[in-house]
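Pasting the structures here.
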Structure I
Amino acid sequence: MTEVLTATLTDPVRRTASHPARRDILAPLAIGLFAWLVSFAWSWQPSYWGDEAASVMSAERSVPELFRLLGHIDAVHGAYYLFLHFWIDLFGASELATRLPSALAIGVAAAGTVILTRMLMDARVALVAGAVFAVLPRVTYMGAEARSTAGATMLAVWVMVLLVYLLQRPSAHSRIRGMLWGVFAVGLAAGFYTFLYLVLLIPVQALLVILLTLRSPDRRSAVRSWLIATGAAVTVAAPVFFWGVQQREQISFLARRPQVDVLTAAVNQWFLGVPLAVVAWLLILIGVAAVLARRRHRTPEVTTGTVSLTLALSWMLVPTAILLAGTHLVAPMYSLRYLSICTPAVAIAMSIGIVALRHRWLRLLAMALVAFTLLPTYAYQRGDFAKNDGSDWRQTADVLAAQALPGDAVVFDESVLPSRKPRLALHLYPDAFRGLIDVTLGQPYQLTDSLWDTTVPLTDRQSSLGAVSRIWLLQDATGAPLSQGADVALLAHQGFSVEQTILVNRTTIIEMTR
């Protein structure tokens, strides 16, 4: 059994081969293009949902309005919102346009995953790692979403690539090394501004520094350089850390969710389903067995396989353990999506297990099992109602665009969570609501210090309905039925009657005429 597991991992990679040669550049380019295509394909199909509404609506503010918002909430997403502001100016605010940067970031991250793995192991493991990364459900999820996690993952990979490069070349020219350590610091700081939780990778990097400099005569210099660069990155990112702490109440909603146990995290954090999770963890265990067998039978020193596997496992498990422990012991801070930045490590760990299988048909079978178990999740992610358990705002807007007329009024359900309010469809698909009267609008979101519009109760706006002959009620079908019934009853008292009721998916559209 040991021979089967170690046959393809026995020869350590020479240091001179760890740097991708020119002939190897095509591999990361091809994998990067493949990953971009997988994430981009049908990414425009699902309707927007609440978190994407926060991205798009924040980005559509003027720059002064955006900075005023960030002084009160979402400062940790400020860099992404500012980028998206200028992107939308160029390409518009459609689902295709706003999700495209995430798909591009996934492509660049996949190329980086190939290069990073190639620097530590052989080309076969690198290619498999890039391909596995490209199709992981958590990756294809964030690659089709207008949020910052894909960009953060891209930065995490490439910062790690640069760190490995610097640690493997202690004899490089001092001026060039100094410049590269500066680039490392800038990239790490950019990662913090893009997604604050990238700070969880610092202990992972510390372990990598120790492993790669274990027998190096320049160990002290390398450790000192890393500490200085990391300290500089943290210092530059101090404002976002400060505002993140000041605005920590914005993740207080996590306290209302059931606490996630380890088994749930193991299944849903990266794999989004039991079948793939079983296959993935089995492959990871095979990789662990292969590397341990190699150490026991070949050599006691730290090998490239040991470094690669240790990097992958620590990248996967350390941030997860910190967030889970912090949530249980300190305050809610864990969400399944927050550990998207660990997906490159998951791919590397799985690829070590796949390549460790001796026979080619076993490796092909393993890849086929991965593909077979993830296809249903991928198909669901590209469906009309894939976001947030069935967000249907675009389809709701299509109904209004087809049936509502200028001068009609619209009343939105305000009884549900802010991120699930049908009102958000008004700002995400404004053409469908053009000419309609927003009865309960208090103050547009652009003029507030919060993410959303302020509204007034329908009972306070009865006098404005005198000239209205038709009203469209948009109700969340999962919301409070008493509130929904109250709106219908109030309008009935004003002389309106229900003309038709349309259930889109989770939004109910009620047409009432006088």
Structure II
Amino acid sequence: MTQQQLIETLQNGERLTLEAKLAKSELPKSVWETYSAFANTIGGTILLGVNEQLKEPNPTKRFSIQGVENPQKLMTDFWNTLNSNKVSVNILTDADVELLEVENKKIIVIYVPQANWKEKPVYINDNVYKGTFRRNHEGDYHCSQESVNSMIRDANANGNDGSLVEYFGMEDVDKDSLRQYRSEFRLLNEDHIWNDDDDKTFLKDLGGYIVDRKTNKEGLTVAGLLMFGKGMSIRERFANFRMDYVDMSHLVGDERYHDRLTYDGRWENNLYQFFHRVVPKLTMDLPRPFRMEGIRRIDDTPQHKAVREAFTNAIIHSDVFLEGGVLRIDKYDDRLVFRNPGTLKLPVEQIYEGGMSKARNPRIQNMLRMIGFGENLGSGFPLILSAWNQVGWKEPVLENKMELDEVALTLFVYDKTAQTSAQTSDGSLTGSLSSSLSSGLTDNLIGGLTTKETVYKLIVENPYITRAELAEITDKALSTIQKCLNKLKAENRIRRVGPATFGGKWEIISEETEKTKDTNTQ
């Protein structure tokens, strides 16, 4: 750090990543609390020999350089203590501590990086629960026992979702959810040897069922129960964790929301069902291109894929053991917000760059990946950024809310009402909508999709969607939905496979699919 850089740092005065301590002739005891706090948050800089007037609102007047006496002794004391049992781990190198001369006074500058997820929690005084700190804009604060436990769980290289859930077995599995999953798995992995397994063996292969070799106990893993479990079984074991979708778009009058999916006893609230029920609701308002491959219309876009990726990320990074943890998805006219319990395991900058990923729930991640959801090798977030950049929408915002033990990802989307009002007098469109038009994504923005095409794209998103769900999402009568389905079948674009009621699925007819209508469809 140069003298000019120090001055700029003091002028910025960001307390989240900067701590000034007087430290004239000895190390202040609080330096170790700050070391722990910076390491457990996003890193920061400690300045020894700088006085701070906390009540001074102006950063240019808040700090005054006092200097330290005998700086070499202080630096030696610092390194000796750092390498003792005062702290749980030394994460600094020689380059992280330097001596700087400013106004003929000596300043010690200590750079504390964010600790690796394997090293957290970084604590002091050999007491993990009383000696673990984090940082906010007010300074250092003690971490709660729950936050400490979360960091301890995150240090497990094998993730959080592979442990045995004692006393929960195959009787706690929702058979319809597992059957639907296996149908999707078979479609994407036609020749996979797991397709011939019975359900228990299939779950073992997938990481959803385990036999403990030491105790001979067996049962569902955390991943198996959360992905495929019955709602009551999940609530019994994970009463602290819940899933919630709230649609606050297109509100009228005093409406707080007009659609919500939370546990109400009418669906099995496992992660598999939650994902498949919510994805169509999130993506139905996104613009789609008009593109054909043979007789099949291709409606998927990078933006639709990005939304599914964001949803997948929220699931696989959720800390399901946090008290009061909520996996919550909010839909507004101009944005989608994905919230999951648990803070980021990797630095935000590293996530933006991509190339690395460390899921809390790697088995759930694999389960979703095996049916086509989720990117490999940390490319998911760059994929989202790229998709949004393609259509000129505002860059997504990723927030690591440590004080809430929560991560929030906001995807800003076009607002139909706002875009319509943005039309110029000659009828042309401005702003991000114009950008979208130029990329060929907005053929349906003006006037909207017909009900038939809306039904078709919902079926493409979720082949297991029911007539009742189609009616609910489109706000149309069941008779109208049935007419749309009849037309789509008459056009040879879809057909029904399996039972007409629960247990069947829709099949999209492509060039590779038999073009004659199945006599068992309705």
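When helix-only ellipticity at 222 nm (-39500 (n - 2.57) for each DSSP H run of 4 or more, over all residues; to 500) is computed for each of I, II, the one that comes out at -19000 is I. Consider the structures I, II: one of them gives 2.1 for distance in nm of label points 7 Å out along Cα→Cβ at positions 183 and 351 as calculated from the coordinates. Say which. Value 2.1 for distance in nm of label points 7 Å out along Cα→Cβ at positions 183 and 351 corresponds to I out of I, II. When FRET efficiency 1/(1 + (r/R0)^6) of positions 127 and 271 (r between Cβ atoms, R0 = 25 Å, to 0.05) is calculated for each of structures I, II, structure I gives the greatest result. When distance in nm of label points 7 Å out along Cα→Cβ at positions 143 and 391 is computed for each of I, II, which one produces 3.9? It was calculated from structure II. Upon calculation of distance in nm of label points 7 Å out along Cα→Cβ at positions 39 and 119 from the atomic coordinates, which of the structures I, II produces 0.7? Only one of I, II returns 0.7 for distance in nm of label points 7 Å out along Cα→Cβ at positions 39 and 119, namely II.
I, II: which one has FRET efficiency 1/(1 + (r/R0)^6) of positions 103 and 375 (r between Cβ atoms, R0 = 35 Å, to 0.05), as calculated, at 0.10? Only structure II yields this read-out.
Given a computed value of 86, 49, 44 for Cα extents along the principal axes in Å, which structure among I, II does it belong to? Clearly, the read-out refers to I.
Each of structures I, II was scored by mean count of other Cβ atoms within 10 Å over residues 151-158; the highest score is held by I. Kindly point out which one of I, II the value 18.9, 53 was derived from, the read-out being Rg and Dmax of the Cα atoms in Å, for residues 215-342 alone. Computed on structure I.
Here the criterion is relative contact order in percent (Cα under 8 Å, 6 or more apart), and among I, II the highest value is seen for I.
Computed from the coordinates by the stated procedures, all read-outs in this text should not be read as laboratory data. Everything quoted here is computed from the prediction, not taken from an experiment. Cβ atoms are built from the backbone, for glycine too; each structure is taken alone.
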